[in-house]
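The structures considered in this document are given below.
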Structure I
Amino acid sequence: MAAAISTRQPPCAALSKIRICDFTGQLAGAGATRILAAFGAQVIRIEDRLRQGQWDIFRGNGPWMDERRGIDLGGTFNNHNVEKLGVTLDMRKPEAKAILADLISVSDAVTENFSKGVLERWGFSYEEMTKIKPDIIYVSNCGFGHVGPYSEFKTWGPIVQAVSGLTFQSGLPNMPPAGWGYSYMNHTGGYLMAIAILMALYHRHRAGVGQWVDMSCTDGAAALNGPAILDYTVNGVPARRPGSPNSNRSVHPRMAPHGIYRCAGVDNWVAIAARDGEDWAKLCKVMGFDDLAADASLAALEGRMERHDEIDARIEAWTETRARMDAMYALQAEGVPAGAVQRPEDRIEDDPNTRAWNLFPTVEHSKMGRVRVDGMPIELSETPARIERGAPTLGQHNDEVFGGVMGMDSETIRSLVEEGVI
């Protein structure tokens, strides 16, 4: 029997002793430090005081809470930067570079997802940072990393997906590649970066030394091509061939039927998978396919694979007359794997499992007020995540960080503001 999740308040967060000097933006970077912040790390997010929104274009971009607009009101930025502290520095000024050096000296890691060489041009290469703090951990997450012939190129989410080969695999038979829409690879890049930071921290805990973690977001995306690469290298089967890819049908692992089927209404769908002959027989029973159930050639997987198109047509003729949830429950009642294709609003408002996991908690933002954001689908019994504070407004925590963390007096901070350093 699984142990029950503890409901007592933990003595401290899992990463409460970790401080991150953070330059990350968008999602491939900010998504990584967001995870660390949720589990207690002090993530100090540094932004340019003048080029507002240029380091992270999600500042000042929607979705919006109401009719208000501005660099502090972007919903996407808020979602990706909850529980972080925000400070500003004008890195064109020598005084700002001195402040950054002091901040690095009291941090465990420096994180960024700029293009190659930005920190180096500021005078903060890994080698220079180790002079400031010998055991510093530096994690850079470029589009192509710092090595290889593509390292000088700049990327964006859709570019990463195209170059990595992922875009090529998405679409419907005999049609051009459809792409993945939203920059899905940014999520994976953020997850990989979070893992990399934690591994480097663990190594330092064991060995007492820091390191430079160089990441290539594009190569992280290429690693998601596993099944297609295996099929080609082992079987000589290319990803694009007559009838493939078919993004409404899964071919790995081999099952039939195994796909997404249209249901009643506008843009409603249900996913169905028959894992074996037993599932196939149950599916035929639910859908009233007595003729297909009696067809001995369909009892084995190979027979169903050969007639997959015919079977899909019969299934969709059944599903398109039914509501997606009704189709799902009817199949599930007989033990056939099936799931209604849900929209984001379905998961947020109606799904009981979402509520049980608190997957979309409400945070308090200093200007937007109470806003719902992405939660953490991870439960640690002793040190659970905490997501209560919204993203920082521009420079919101200058006094708290420069004064409380770095020990500057109020007069010094006031002078730095007047001089345009912070």
Structure II
Amino acid sequence: MTEKEKYLTSLFGLKNLHQLEIYLENGGYEAAKKALLEMKPTDILAEVKAANLRGRGGAGFPAGVKWGFVPKETDKPKYLCVNADEGEPGTFKDKYIMSHNPHLLLEGIIITAYCVGIHHAFIYIRGEYEMIAQRLEKAIAEAKKKGFLGQNILHSQFDLEVIVHRGAGAYICGEETALLESLEGKRGHPRLKPPFPASVGLFNCPTVINNVETIANVPFIILKGAEWFTRVGLPKDGGTRIFGVSGPVKKPGIYELPLGTSLKELIFTYAGGMREGKKLKAVIPGGLSAPILTAEEIDITLDFESLVNAGSMLGSGAVIVIDQETSMLDVLRVVSKFYAHESCGQCTPCRIGVSWINKIVNRMAQGGGQPDDLETIARLAAAIKGKTLCPLGDAAAMPILAIVEKFKDELLGSTKH
């Protein structure tokens, strides 16, 4: 992909892009003007649906379809919650969007809120992102002063208030209903679904919840159209994705590429390949919750369907590269420790099962492995998968099962015979 074809990150090199004046000089808020002054909410919804903008937070649910679930006629207020928690290990794309170009996110929020009939929006940001939260608050103040937020935006009779809400660093609050509980001042425990947030969400009112990168795509769809958006990516997966590559590659960082780009090309062309003396062993393609792929499985396109067919998922677009020197037992220990720590404890299979797996893996790492340990780990993970209120149970079970299945021979070396 050439620099000219990028759009989300195309302005990242500009000095002080986070300031409203610089954003306006480079076409900022033109999409909001077009949406509010020239388009009906139904036109915007149709365009976003036609663009096949799928959620960039993990699940990949079509954004336009999600917006369409919100009831048009209701006596309750509607809310928009932007998920900026970004707690998935290996993921750091949203922090770049918010720190480099906060007004792009705000412009997407304005268009989304206008489309759905929302007048109050929240940006739920993880507590560790303090500098970014301050930058967002400053951007909101700038936008409000210039008439892009607040009352009667651009003389369109549309009102919108945006509030930045700091979370407390809990991974579980990246799950949409736990996020809502946290926003309401409660412990971040996922809710039973249905009802879904589109009808019963924040304060029991209709609510749209989308990831930062998802919302940041909206202004470009409005300006350039759905047809352009699907040409950039794939017919079923429109647009680009921002991939965050970490691990022993020569050029770790973020790369904006069209959906459908090869994972192999991302690692060996864009990220420069493995560092000197390092050999590829495995790749986690979508954040720690995505099942691992072996070095032989990376000749695959980065889109939702291809990765699902390969037994993994695109997730948050976080590509974690693992070399031959890294012990898969260490990887398994990191995965199980993280999910044991981050389980909210509400569901017994997740609360007990992941902690039990972590204890077994720690014993193996200390030289006390038993012949049936891998079988026990697989059985426990299978008992967690699909048995919990929210996807955290699956997020823990799926990578654990994949590691045990694909690197069984290596892990058997950690058990006694």
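Nothing in this text is a laboratory measurement; each read-out follows from the coordinates by a stated rule. What you see is a predicted model, and the numbers here were worked out from it, not measured in a lab. Cβ atoms are built from the backbone, for glycine too; each structure is taken alone.
Ranked by distance in nm of label points 7 Å out along Cα→Cβ at positions 101 and 341, which of I, II sits at the highest value? Checked I, II; max of distance in nm of label points 7 Å out along Cα→Cβ at positions 101 and 341 sits with I.
Among the shown structures I, II, from which was the value -12000 of helix-only ellipticity at 222 nm (-39500 (n - 2.57) for each DSSP H run of 4 or more, over all residues; to 500) calculated? Considering all the candidates, the number was obtained from II.
Here semi-axes √(5λ) of the Cα gyration tensor in Å, for residues 37-284 alone was calculated and came to 31, 21, 18; which of the structures I, II was it taken from? The read-out was computed on structure II.
Identify the structure, out of I, II, from whose coordinates relative contact order in percent (Cα under 8 Å, 6 or more apart) was calculated to give 16.
On the way: I: 19; II: 16.
It must be structure II, since only it matches.
When distance in nm of label points 7 Å out along Cα→Cβ at positions 13 and 181 is computed for each of I, II, which one produces 3.2? Computed on structure I.
Ranked by Rg/Rh (Cα atoms, Kirkwood Rh), structures I, II are topped by I, which has the highest value.
As an exercise: Rg and Dmax of the Cα atoms in Å, for residues 77-172 alone, calculated from one structure in I, II, equals 13.4, 43. Which structure is it? Label of the originating structure: II.
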